[in-house]
Every structure is written in structure tokens, then in C-alpha cells.
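Undergrad: Below: a set of structures, written as C-alpha cells.
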Structure P
Amino acid sequence: MLPEFTALENILIPYWIGKGKPPKEVVGRAMYLMERIGIEQSGGKYPNQLSGGQQQRVAIARSLINRPKIIFADEPTGNLDSKTSDIVMELLKEIVREDKTNLVMVTHDRDIAAGADRVIEIVDGRINCDFTVDRMGREEVRRELEHLACTFSGAAGES
């Protein structure tokens, strides 16, 4: 985040850079994204007034403001508690469906990986496994991931 801008302004920066001053509907989208990820009260705050998790959520909203064709996310829930992680992942899934976009995500968290459409595990720079989730249930995916190098974040089903 750029420290001289508020959370709302930071979310709008990609639009400003690419297209100029954002119209009301783009500001409305920013407000919608902030509400969806639980930072609607933080729009006027500067980065130094936000927690690490709030800053991460601002970054996620910023990545979604221009409705990209591909979203690249490196540990998007890494600094978030489990409840907020679930909210953020649901938002990302909805955005992928609504905006017909693609999400490429890096995670060490099996719970997050279990929610993907496709899982590719890379170990020491090589593809260790690659499978499409398709009709597998979350628990079946978790079992498939058990022997892999990634870890579970939640207490339930921890191995």
C-alpha cells in the first residue's frame, strides 16, 4: 500500500493509473469490495492505521477493482484469521464466477487448496502432482492432499 493514500484511494489506484479519475460506479465497486471483505469502516484510514490483515484485504480489493482477466494471488489469506480467510476465498470465487476471470493462487494451506478447481503441487521446482478437483468433495480433496507437502490451517482434520 502507498502510505500517503487512504485505503479507498489505494484500492482505486489501478483505475487512476490506467484510466484516470474513477467514475461513481468504480468508487461504488470499491466500496462494495470493501464491504464484502469486512473493511467498509476503513476507507478513510491510512495504511499505518490498519492492521496487517486489513492491509492485506485492501490489497485484495485493489487487485479486483479493474475486473482483471487473470488474478495472481500469492498467499492471499496468509495474514488473515480463519473466518476472514473463508470470507476472502468466497469473495474471490464469486468474482471469478461473476467476472468470468481466472485465479492463479499460491498457497501452502491445504484447506485453501481444497477449494480450488485444480491443484498443482510444486516441490523443489518440479511438478509433484496435478489434478482437477471437478466433482470431488472437499473432504476427498483433503484426503488427496494429505500426502503432499502443504499443511492444513484449521484444527479440524489436522494431520
Structure Q
Amino acid sequence: MTDGQLPAGFQSFDTPLNLYDYEFCITNLREVPDDLDLKWLSGSYVILEYSELQTVPSALLRIMPPYFSLSGNPISELPPEIFEIEGLTDLGIGDTNVRQLPQNVTRLSSTLTSIYIERTSISYLWMWTQEILGRRSIRRVPERFVPAEHHIVMIWRKH
């Protein structure tokens, strides 16, 4: 990517009507346009992993992705709004510089079932995270990975 920016084709208002999955992994992406939510379709999967994002762009939140991963970016702080995206089921924030989740999440998404926080320094979970525990994933996960009686809600591994 030139100068850490999305290629021009991904910044176009002429988005194909069936493009709902954006995956960029191991890039030098540092920022996205503030109006990206007007260009990408609402409800798109957004996976921007192992890039150079230092903050969570608000335009990505406004896309309202059901699956959102920023794993591997040098992000150190998360806005509470990332946990309030209605329709979001899975959030990947592993392998980031995040040391704690925001305390002031007031409208936790009713659909959020999985937060992947592996390889972070997060050592405390605020009370609002308790609401997620016990939720059943609305995504179908093959039983060979997760037995029916065990539903992984938060993946948490220390370094």
C-alpha cells in the first residue's frame, strides 16, 4: 500500500454491490479515510490485521461489521463504541498494545459473543464483560472444535 493508505479502488464510491468482506493482513496500512463508511457497504466483514493502525478509525465502527478484527496492530486504546456495535458477533483485538478494556461501555452489543484478546497485556475484565459470558454464539462452530457443552466466549492467553 502506498504511503500506508488504502489503494484508490478501495476508496471509491463505486463499491460492488456484493462486496461485503474486506481482509487486509500484514500491510503498512496506517489510516483509512474518514468517510470510508460511506464507501464500504454497511454490515461488511472488516479484517485489518497486522498492519500499522495506531487508533481505531471511527469510520470502521460506522460500517457496523458483524466480524471485526484489528489483531496485530499497534493500537493501545479501544473506544467503548467498539463494544456497542449492534450486529457485531466477533471482535479480534489480540496481539495489540491494549492493556485494558474500556470501563465505560454503556450499551453493550446484544450480539457480541466473542472477544479475542490473546497475546495482550489485559489482566482485568470489567463487570460489563460478565454479560457476554454465557451467551451462545450465533455462528455455527463445528463441534470438533468446540463441544456443544462448551462455548468459547473470550479467548484469553497471556504471553
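Derivation of every value follows stated rules applied to the coordinates shown; laboratory data play no part. These numbers come from a predicted model, not from an experiment. Cβ atoms are built from the backbone, for glycine too; each structure is taken alone.
Undergrad: Comparing structures P, Q by relative contact order in percent (Cα under 8 Å, 6 or more apart), which one has the largest value?
TA: Across P, Q, relative contact order in percent (Cα under 8 Å, 6 or more apart) peaks for P.
Undergrad: A further question follows. With helix-only ellipticity at 222 nm (-39500 (n - 2.57) for each DSSP H run of 4 or more, over all residues; to 500) coming out at -500, pick the structure among P, Q it was computed from.
TA: Values: P: -13500; Q: -500.
Structure Q accounts for this read-out.
Undergrad: Taking distance in nm of label points 7 Å out along Cα→Cβ at positions 50 and 106 from the coordinates of each of P, Q, which one would give 2.2? Working shown, then result.
TA: Values: P: 2.2; Q: 3.9.
Computing distance in nm of label points 7 Å out along Cα→Cβ at positions 50 and 106 on every structure in P, Q gives 2.2 only for P.
Undergrad: Something else now. When mean count of other Cβ atoms within 10 Å over residues 66-73 is computed for each of P, Q, which one produces 21.4?
TA: Traced to structure Q.
Undergrad: For which of the structures P, Q does the calculation of distance in nm of label points 7 Å out along Cα→Cβ at positions 90 and 114 return 1.7? Before the final figure, lay out each step's value.
TA: Numbers: P: 1.7; Q: 0.4.
That value comes from structure P.
Undergrad: Then there is this: Which structure, out of P, Q, was distance in nm of label points 7 Å out along Cα→Cβ at positions 2 and 26 derived from, given a value of 1.3?
TA: Working through the options, I get structure P.
Undergrad: Going by mean projected area of the Cα convex hull in nm², which of structures P, Q comes out largest? Please list the in-between numbers first.
TA: Details: P: 10.4; Q: 9.7.
Largest value of mean projected area of the Cα convex hull in nm²: P.
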